[in-house]
Structure P
Amino acid sequence: MAAGKTEERKSDHIRICLGKKAQAKTVTTGFEDIQFIHRALPEINREDINLSTSFLKNTFSAPLIVGAMTGGTEEAIKINQNIAVAVEKLGLGMGLGSQRAAIENCTLEKTYSVARKVAPNAFLIANIGGIQLVHGYGVKEVKKIVEMIDADAVAIHLNALQEVIQPEGQTNFKGVLTKIGEIASKIDQPVIVKETGAGISAEDAEALKNAGVAAIDVGGVGGTSFAAVEYYRGEEVLGEAFWDWGIPTAVSIVEVVQSVNLPVIASGGIRTGIDIAKALALGANLASIVQPALEVAVKSGEETEQFLLGLINELSSVLFLVGAKNVARLAEVPLVICNETAEWLKMRGFNLEEYALRGVSNN
């Protein structure tokens, strides 16, 4: 794809995500089916709650990052700068959008590198598509995107749904897993594999673990639909048909955490601190928020910071109400999984009782 076409597509994505209804229509994240057990006697002082957490040997003030969003177009400079300013101040992290555009056109590197310029200490995640690894990219290009932002980790994103809808999409995914394994074994930074809105299954999680990846970002369905985004770009009938395709985020978290012993990032329709708490209680290590962060990042770094602080406040409130003094304890409190999410997981053979019976005495 010509560099100009890639930049135009990046602009289209921002415009559509901000101006169109590109969220899932009828399918949900499944978080509405996850219920905490309220503690009338939390027996903790909320002021003592500690939200700090460790992920890939890095410490975060709270288990929250702003997920991969944009880059490769001029309007991305302001967005990435505002996010980076906020996460630097709050001790969080962020992912950059696919850096393919800057590999194709080096003048676009500034749309990504601005993040490190204003956030010298924040955890930054570089980003390249798995499909690009099949079509010629390799260790050289991955090292280039790492250097571009002095990245702490590399995300390889999987977007088969988007590619099959996209008019200019590439659908030869044969060999992607092998290429991921090659990158994971040959670069110094940890490799995170992330879906872009259709979820990761237990089967794919097992394959990724065996390939040597360091973490998985589930990217489940229930938030922004890239089938919808591509539908708006070209009025593709296929995009409408597959608008709600994928594995709900809550389901995908359980499929992954009960199948592999790898750190997990929960993403896909995360909208509130309560969503974050539910994701962590299901076994995720971090939560990643995207669309709502985009909506404030186009305005200012200050509004982005206040938005993230609001999420952190909500998360802290949940910990207080379930009697969890820290993030690790949250993964030990009981919760009940109901309705469609429970039905899916039971049919797939996953253990739901272990969540409901946490902390319950056997006497």
Structure Q
Amino acid sequence: MTLHLDVCIRGGGIVGMGLALQLASQRLRVGLVAHAAPAVQDVRAYALNAASRALLTTLRVWPDAHHATPVRRMDIWGDNGGHLAFDQADLGCDALAWIVDVPALEQQLHQAIGYQPLIERLSPESPAPTAALEVICEGRHSRQRDARGASLALHPYGQRAIAARLQCEQPHGGVARQWFANGEVLALLPMAGNSLALVWSVSHAHADELLQLPAPAFEERLMSASLGTSHRLTLTSERASWPLMLGRASRWVGPGWALAGDAAHCIHPLAGQGLNLGLADVAELAKVLAARSGSDYWRSLGDLRLLRRYERARQADVAAMAGFTDHLQRLFAQNDGPWPALRNGAMRAVERSGPVKHWLARQAMGLA
């Protein structure tokens, strides 16, 4: 017997689950097609901005204080004397961002879906349901997206991200720290207690070397890369890694289908905006579909003209952020000629410029 739905979502990650909850809150019947999650330790943490926090709070899935740590200040160092600092007090906000434990957020989403009667959990082996709209949130390697002729053009950075959890001997004070050096980016993000989340973007060869080091030697490398400003660091988890790429799908929508999250776009993690862009997809698509109750009441959920409104709105936002992160990564990868002096001089100029600095902060916070 065929299951009839309003929307079928393919992909059970944070974006897929968030979209399912958002659409169910609009009284739509949703099917969520997802593989069972593997039972492995997940050391990832995301920096979520105010817009993402507002969405997840509305869905009642925002993690508790132990799993969502506010960033009070962010210090960014260049590789030739450049320094840039953002402080919540200067911006008059609760926090610059929140560092959220991925497993805790996923657990909140799973529990909320279990209590939502309008969401039907489906396995990929289940008979294909009928739905007016299919949303593909399967990640960058989505077969469902490729089958619709909307392949993701990927441009490798020649880097991998290394993620891990650390313990710092001194309180971090809610300060996030980031260092640019030799085209590589090290970020230490505050978590509960004295814990830190590591995201270190390095070349493939450097990643292979770092992943093979014993824990004490890895910790020494971290201390050296952070210029000794983070006090003594102790590794408290396994190390995970994945390749870094820039990507954007050729098309985001078609008759009866749409892409969201990493199935539509992926960017360098140096600005911590990957999941924020995916959750902004959720908010925009839900807004476009909800607008049908007005002048477009007669349109189907899968109406192409309706879905193109979503595509236009999100492509512009994603293109701006992808362009910013890509140019910044490439700028710091240039180590010859005048580039080191120019980029570090630019950092110092932004630090002295109140309006520009304030604008950049609001962009990152999703408040622009």
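Suppose Rg and Dmax of the Cα atoms in Å, for residues 87-302 alone works out to 20.8, 64; of P, Q, which structure was it derived from? The read-out comes from structure Q. To which of P, Q does the computed value 28, 57, 15, 0 (P(r) over Cα pairs in 20 Å bins from 0, in percent) belong? Label of the originating structure: Q.
FYI, it's all coordinate maths here, none of it is from the lab. In this text the structure is predicted, and so the values were computed from the model without any measurement.
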